Each structure stands twice: as C-alpha cells, then as structure tokens.
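Pasting the structures in now, so scroll down.
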Structure P
Amino acid sequence: MKKTLILLIILSGLYSCKQHDKFHVRGEVKDAKGEMLYFEHSELMKTTVIDSVKLSAEGKFSFKSARPAYPDFYRLRLDNKIITFAVDSCEDISIEAKSDKFATDYTLTGSETSLLIQKLRKSVMNIQIKANELTSKLSETEQKEKIAEIEKDIEVHKDMARKLILQNPRSAAAYFALYQKVNNTYLFSPYVKEDKPYCAAVATAYNAFMPDYDRTKNIYNLVMDAIKTEREQKNKEAWNEVLANASTGYIDIVLPDKKNVERKLSALQGKVVLIDFSAYESKESVDYTFSLRDLYNKYHNRGFEIYQISLDQNKLLWQQAVANIPWICVRDENGPNAKCAETYNVSSIPTSFLMNRKGTIIGRSFGFDELKKEIEKNL
C-alpha cells in the first residue's frame, strides 16, 4: 500500500509536469516601484529577453516559459543587477529581493541547483569588489597585500567549487562554476594542469548524459583541445630533448633484455644503431621482423646494430617471440606506457630512429629502402 502511494505521487508529479510543460518563476522585489524587471534566457552565445514587467508598489512578478530540453540558465535583470538561476524541468521558483541589493541578498526557493549558483556568484562578487579596489592610489606594499588577499580568496572559492563539481559534475551548478570570471579572466581553465581534472569531469558527465547539447559540445571540445595542446607540447619538448641533448645527441635507455641483463643504448656508441620501438603482439610483427632481420644480416658485420624496445604488454609472449632474435631486444614492464616511449615521442608503432656512429640521431621512421641508403651512408 505504501509503495503504491509513493508511485501515485511520482506519477502525479510527472503528469502535472507534462500537462504544463512549463516552469514558473515568481516573487517580489521591494522598493522597486516603476522599475522594469526583465526575464531572460542566458544561452551559450547570447542572452534573449523572454518577458518583462513594470513593477508596481507591491513589486510582485510572475513569469512562465517552456521547460528547456536540457538544463539551462535564466536570469532576472533589474537595471544592470542580475539574479541567475538554473532550470531543467518544470520548476516553480520563488525569489524575493530588494531593489538596492537585488543581485546579492535575494531569497530563493524551489531550486537547490540555483541556491548553489547563488553561493558561487556571491563568492565571486566579493572577490571582484576587492579586485576593483586595486588602484594606482595604493602604495606598492598595499597593492601586494591586496593581491595576496585576493589570491587567497580565489583559492578558497575554487576549493568550494571543486567540491561542488565532484559531488555532481553533471549539474548546472558544476557547469556554471567553470565559467566564472574575475576581471574578465576565467577562474578555471582546462589548459591549467590543476584545473583540468575538474573541467574534464564536467565535460565527461555532460557528454555521457547530454551529448547533443550545445553546451556539452562546447566544453567537451574545449577540454579535448586542452588535452591535445598539452600532448603536443610534451611531444615537442621530448623531441627537442632527444635532438638537443648536450652530451650525446640522444637520450639513453637502460632496460633488461630477454636474459634479464640490463642493456644500455649508450654502450653502442661508435656503431650505426637503429633504435626501434615495436611490439611482437601487433599484426604486422612477422613481416616487420623479417625486414629487420634482412637489415641486421646485411649490415651487422660492418658495424650496424639494432636496439629494439618492445612495448608488448604480455611478457611471456615477448619472451617466446624474441628467443631467437639476434639483435638487442629489451622490454619495459610498463609496455605501451613506457617512459622511454614517451621521451622519444612515440605515438604509434613501429617507430624507429637511426643514430650515427657519433651518437647523433639523423632521422625518424625511414621507409626500409631509404633506411638502407642512410645506413650505407653512415657506416
């Protein structure tokens, strides 16, 4: 009987929501007689006025609008003072405020998400007030003290926002937190290492539940671009390190071979060396290995060596595969995540580097015909 009653209450709520298919925001603004109150939709790229009312002495207002397809942001605007709230269904939101403190000291009911947004906005507004106090009239010491105070407040705010994001990354409040600004600068950025996990959490949650939403596409693309930019920067730094190493012209690798004997790449200096990153578990391994064997058989006696770093995940498979391999074959326990692969900017396999007798890398991933020519040239 109890379960039936609960079910009826839920169905009743759903039916009511479907019947109206609208949300409602109402309330009153004191001391605002004759002022215009605007009800607006804060879209991704623009803000649209939905309705407006000239407030009477009582200051009461009532607006309705169609429920959004996805959780979205709306606002009430009195002159240049704004109250932002979120809607994701057919909420009935009540707001009471005074004209002079319209944007800060309002009372809101009917939306827990909007209460979190109010908390976030008030925190940032207080920081912005302090930022506005930074003027040339302050002494250098006073400016430094004020900046230190602002930085501390920003960190306190961001700590609050981080907790809010992790509690529910798919909420409108979590999304809102990522786009707050002080002095027109975002407090969170996916391009900042410490911020990226929180931006990624929201992007992932939105993409999982609302993949077609324009806000989802916006934040998801932003985070993916940040990841790509970071990866490209790391790859560039790693490659520059390989090419510009002051002492050897390459970065040394020390890994165990099939007999668990540590083999150093640097021990081969004086020979022409093919540094090869590959995996025996890949589909192309057999043909690729035969091609390497041809090179080894043809040039080994003239001072050519292969230093092969296997990125196989399966150690047993690797041991069996390299049992009869004549060149140096080592393996990192981390497989595809090997540090040396990252250092050498290896993003796909096979990837190879040719190193001359002086220890200078002269090229990367030559085709086998071109590789033969380069080996001949450097022997």
Structure Q
Amino acid sequence: MFPVALFYFMYRHIPDKGHMNKRTPLYAQHQAMGAKLVDFAGWAMPLHYGSQIREHDRVRSDAGMFDVSHMAVVDIQGEGSKEYLSLLLANNVGRLKTEGRAMYSCMLNAQGGVIDDLIVYRMDDRYRMVINAGTRDKDLKWMRATAGQASEVEIVERDDLAIIAVQGPHARTKVYAALGEGLKQKTEGLQPFEATTIGELFVGRTGYTGEDGFEIILPAKAAEFSWKMLAEAGVGPVGLGARDTLRLEAGMNLYGADMDESTSPLISGLAWTIGWAPDTRRFVGRDALEQEKIAGPGQQLVGLVLQGKGVLRNHQRVICHDNDAGEITSGSFSPSLGCAIALARVTMDVKIDSLCQVDVRGKHLDVRVVKPPFVRNGKSLL
C-alpha cells in the first residue's frame, strides 16, 4: 500500500454522490471491478483496483488494460491540415509519409513553453491527435486560435469515442484472443508508432508504460463490451497509480510535472521531439527555441536513483557539490527496481553517473544520477 499513499495526494476521492464529475463509458465497469475512484482533471477515474503494486507487476510481466477515455481524441481535417499541423506542432508531421504512421510531439507557445504533449496519427483523409484530459480546454482554444493562421482546416472533437490501452509482454496475444483473428491479421505487422483501422476500431502500437501493446480507439458504445472481452481473455484492469509508476520507470514525461508552459522541450528531455528541418518550417515557438539553443540550455532532465532507504517526491531539492542544482519533477518508489527513483531538472554541470544528494525533510540522502529510462520491456536498465 506504500506507493498508493505516495500518489494519493495527487487525486481527490469522489464521494458516492459525485455526480458533478465526468464519467467515461467504462465507469460502471470500474465500479463493478472494485475500483477506488478519484477525481482526475474533472473525471471519475480508477486510482487502483485493490493493489497498485500488483497492477504494476501485471503490466511488466503479463498484460493490463487502462481506461484512458478521459483523454481527448481530436480529428484535424481539410486540405490545409498538413500546413496547419506544421505550424502548430514542434515535431514535423511532414515525416508521416504514409497512412497509419504516428509521432510524439509537443505543442508550444510563442515563448517555447510546452502547452501540451500529444500523439498525432496520419489517417487516410485526416490527422488524429490524442491530447491530455487536464489540458483539453486550453489546448482546443489554442488550436482554434492557431487555425486562424491556416486555411481550410476543421477541428473535430470526437466525444463519441473511447480509448482502451492494453500493455505488457502478452498484450498483443491477449488482445487477439479477446477481439478476434481479423484484428490479428491487420495488426500483426504493425511496428511501434504505427496504427491501422479495422472496421470501427483504430488500433495503434503505442503506449505510456515502456512495454509493448496497443492503444485502441473505439466507439464509446462498444467500450464496455470490449473491456469485458479483454477481461475474459485474462487482461486485468490497471489504475492511475500504476500508470504513473510504469511511465516513470520508462522515463516518460508527465505534463504538469516534468514540463509545462514555463519549460521548453530543450530542458525537459524532449529535444528529440523538435523537427528542426526544414529551416523554412516556422512552427509556433521556433524562434524562442532557436535563441535558447544558441545561448545553451541552462538545465537538463536526468534520472535519480536513491542509494538507500527513503522516498523521492516532486519538488525535493537536488544538491551537488554542496550547491543547489535543481529539483525533482517526478519521484516515486519503483516496484520493478525495489527502490526510489525520480526525474529531476538540474543544472548542466551535473554529470551522469555522479553522486548527488536530495534534501528529504532536512536530511541529505545520496542519489546516483542516471540517464532515463530506468526500465524497459520489463528489464532494469541501471
């Protein structure tokens, strides 16, 4: 129960009559499976189904399913879609040459700060974006304002859709068992960051855990049936708590913690998501990023591994050579490694494999600086 307590402060428990909260199409299933429901960005979401550690281990060793229907699916269509997304996103959608290809990108403000991080897919006649629940309203406002600078673009919110992520080394096998051989025939050759459409299902080989698997976008009316079929195939449900420890072990950023509108991709470990070429693509925030790149970023995102017992939490100070070097942006106990780990934004003079300290309630505890990720495909990278 220790990691649950660590994450509980992030979420607010929902009273039985919490009817003001938005509910996904799988709300009744979460209740039936004994989920502890909490308020997350206005949505009633499962924190865990009894044991966060068991859910975490299930994804690392077998397969688990997540309800991520609180995230927003937005279709970008019209003849000006590519031009529009080339302006809106830091990564270059021009690299999505064929239908089904996907990429991860940040959406920036004029100062180079991260408004949101997202995945964009190329479809046959449009592009599809999946954006974060907590930033949905501001994202859409920004997207529509930016669309005024492009022509012939339509931004369509797909509130008729749900999303189920199935992750783990046995995820694909169990998805096939649950949803049929037809799906297997269409998806068996999918590479990471590729997607395909099968009837009303849109299936991408993407995820947020460091494991293999699918993210399935499907009609909201079909979500409950599909969830039940996956459960019958042996895929257990996983809540927000384990989702967070899984993504942290995988070295994946969390919006609002590891980056936000005050931080650029260059100091958030996301420089690889910037599509600098061609020079003529003047995406929003490019001028600010170019200036920051020339001056040299003053900070970097690194991993920390606690060398003894203790807890690493967000906003704890990092100390190197007796100097304040930065702070933890995401910290937790790692069920896979059996120790505390963190992502931290620190000064550029902090080196990988060096020893630093973290101020934990006035005590300076030793941490080793590492390059994320910490775990991938169920194996330690330390």
Structure R
Amino acid sequence: MKKIVLLSLVATTALLAGGYKIPESSVNAVALSNAYVANANGADASYYNPANMVFSENKGGAIEVDLTYIGLSKINYKSANGVYDIDSKAENFIVPTLHYVSPVVGDFRFGLSIVSPAGLSKRWSDSPASLYSKEFTLQTVEINPTVAYKLNDQFAIAVGARGVYSSGKVKNALYTLDGTGMDWGYNLALTLKPDKDTNVAVTYRSQIDLHVSGDTSTTATTINSGVKVTLPLPATLTFAASHTFNNTTTVEALLEHNVWSAYDKLDFNFNNATNETNLGKPITKNWEDTDTFRIGVTHKYEKITAMAGFAYDPSPIPNATFSYELPDTTGKIFSLGGRYDISNRVNIGIAGLVDVEDNRKINNAILNGEISNGRAYLVSLGMEYKF
C-alpha cells in the first residue's frame, strides 16, 4: 500500500503526459502539443532542441519567461459492484519557466532553461482511495545548461547537463512523510538541414533516477524514521521532422519514445528496522515503454504567428499495477496558440491545451471498476525579448 505513495514524489501534473512527465514548458510547446523539436526556433530551443540554436536567424541573445496555469479535473472511480462512486479533488497550479539563448560565439551558442520536467498532485478524501492517496504532491525544478556547435550550414550538434531538484509530501493510511532530492543527467541533440525549408532532428534526454530522502512524521508503527526511495525520470528519444511551405506554413511530425520500463518497482527503504519490515516491502510496477505521436502546424503572418497541435499519448501503466495515486489513461491532446510581435525585439504569446483522457476499466488487486473524467487544461502566457 505504501509503495503506491511515492510514485507521486516524482510526479505535479501527471496527466500531461503518459506517466508523470511534464513535457510542455513554453508557450510554443503548449500551442503545438509539444510537436516542437525540429522547428524549435526561439529562446526555448535551448530546452527542446539546443542544436537549433546555431541556426536561428537572430544572431543576438534571447530570453523568454512563461507562466503556465495547469488545471486537473476531478477523477471519478466507480466500482463494478456499485459500492463506490468517488471523485478525487481537482488540482490547480501555476508553473513558471525560463529559457535563454546567448549571442553567437563563432560556431558556438549557449543556452539555459529552468523548467519543471515531472510532477503530480493527487488527493482523495473518500475510501478506499484515501487509504492509498490521501495526498501526494511533488514539485520538481530542472536547471538545464546547453552548448551547441555548428559543424556546417547543414548540421549541428548540442549537449547539455541536467540538474533536477525534487521535493514532495505524501499522506496515506500508513504514514506521512516529506522528502527532497537532487539528481543529475544529460541531454543530446542534433539537427540536419537537407535544404533551407526542411529540418530533421534527433534528441535524447537521459534517465535520471530521482533519489528522494526524507523523514516520516506519522507511521502505522508509531515509530518515525528516515526513509529513501528511488524513482526513474525515464529516458526519452525523439525523432522529428519539419518542412516549411511558401516561407509561411511549417508542419512538424514527431515520434517520442519513453523508456518507462525503467520503473519496475517502488521500494521505500526505511532507516528503522521495524518500519522496514512492516512498511518496506517493494511493490511491483512493471511499467511499459510508450511511443507518443505529435503533430504541429505553425503559420506566420506579418506580425502574428498562429499554432495548433495534436498528440496521441498512451499510458505506460499496465492494468495489473494500476492504482489511485496515478490514475493515468491514454490521452488525446488538442492545442492552439499564437505570438504577436510588438517590435523587432519583443513578442508575446498565449496558448491553450486540453488533454482528454480515455475512460479505463480496471480489474486488479486494488481496483475493480472504471476510471473516468480525466482532463488536464493548460493556459500559458509568455514574453520573449531579443537583444
């Protein structure tokens, strides 16, 4: 029972991507349903495809600041026998992000992004869900410096370092705990431009094992102690291609492979032997790798850039290990957005996204019924300044 808990310690808005990743970290990413790798071209290219930084028409620096509202609907669980018909609590968040690209330095360019790459908050007040997930809240912050190098006018590569800080609180029937962690990884990117209108890109973000350490404040054993758990932020390999028609309309298609199979179990390790014996049994997860398909369209007018996107995002959670703390199902994502050029140096943007989750029937040791009404809503506002 307790194992289900710290799944949330890696996860603030799990419904935005299969599992507990948050891929949408800028206005453009929200507007395009995250189909924004081959055609990443603003300050946020530092995060989505740093290799593209050296191909930007703007040879000076750029900085973008965004605020994204995330709203999660109440999730309904209705048991097959009709005994339970309960809802989780709705959740609301404001997530700030920052992206920076340096001026050109020879054939090099440097970038920096500060984002929230993963998270979850899920609260249930009614039994039986509250036994597993009375409150699970986690926040993550990633600092991602990058450097890109242009080999020639057709090919560029980039590398970056990832530092992820996590903090979370968990409440269930067995204990209450707070924990934090700091972990490291890397990312790689390359872009090939076979002609001036076409980009082909590959990016890779390494797996980061989030080592969360904390202390319990209440336990079923009445003994408080330190506790540690390791959770994977999975590796992601992305293949993307974009083409611009008539210098105005760009279409991008993207395939994103997420290595969720790294999450095979959830294992709390308690410092106290009594707690470890009674609360520390590993829980099998056996999540599955997923392939997410995304498509985005960008059209440029004189001062306005319009964007729209769609994504099909499968859930990595098998029926056998599905539970209340992350009632994730396959999602279909629809998005719209735009940017307006106030001047040659300043533009502002707004974007919206809705993630419509499929209803899902579950029959395992914890649930026997249907999960429904899964929705996530995003509204992102941002400003980019070029210097």
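Worth pointing out:
- In this comparison of P, Q, R, the computed figure 20.5, 61 for Rg and Dmax of the Cα atoms in Å, for residues 118-165 alone is attributed to R.
- Relative contact order in percent (Cα under 8 Å, 6 or more apart) derived as 21 - corresponding label from P, Q, R: R
- Look at distance in nm of label points 7 Å out along Cα→Cβ at positions 46 and 350 for each of P, Q, R: the largest one is in P.
- Source structure (of P, Q, R) for percent of Cα pairs over 20 Å apart, for residues 30-229 alone, computed value 61: P
- Across the set P, Q, R, volume of the Cα convex hull per residue in Å³ reaches its highest value in structure P.
- Test item: semi-axes √(5λ) of the Cα gyration tensor in Å, for residues 134-341 alone calculated as 42, 19, 16, pick one of P, Q, R: R
- Among P, Q, R, structure where helix-only ellipticity at 222 nm (-39500 (n - 2.57) for each DSSP H run of 4 or more, over all residues; to 500) as derived comes to -7000: Q
Coordinate-derived values only; no laboratory data. On a predicted model such as this, the values are computed, not experimentally measured, just so you know. Cβ atoms are built from the backbone, for glycine too; each structure is taken alone.
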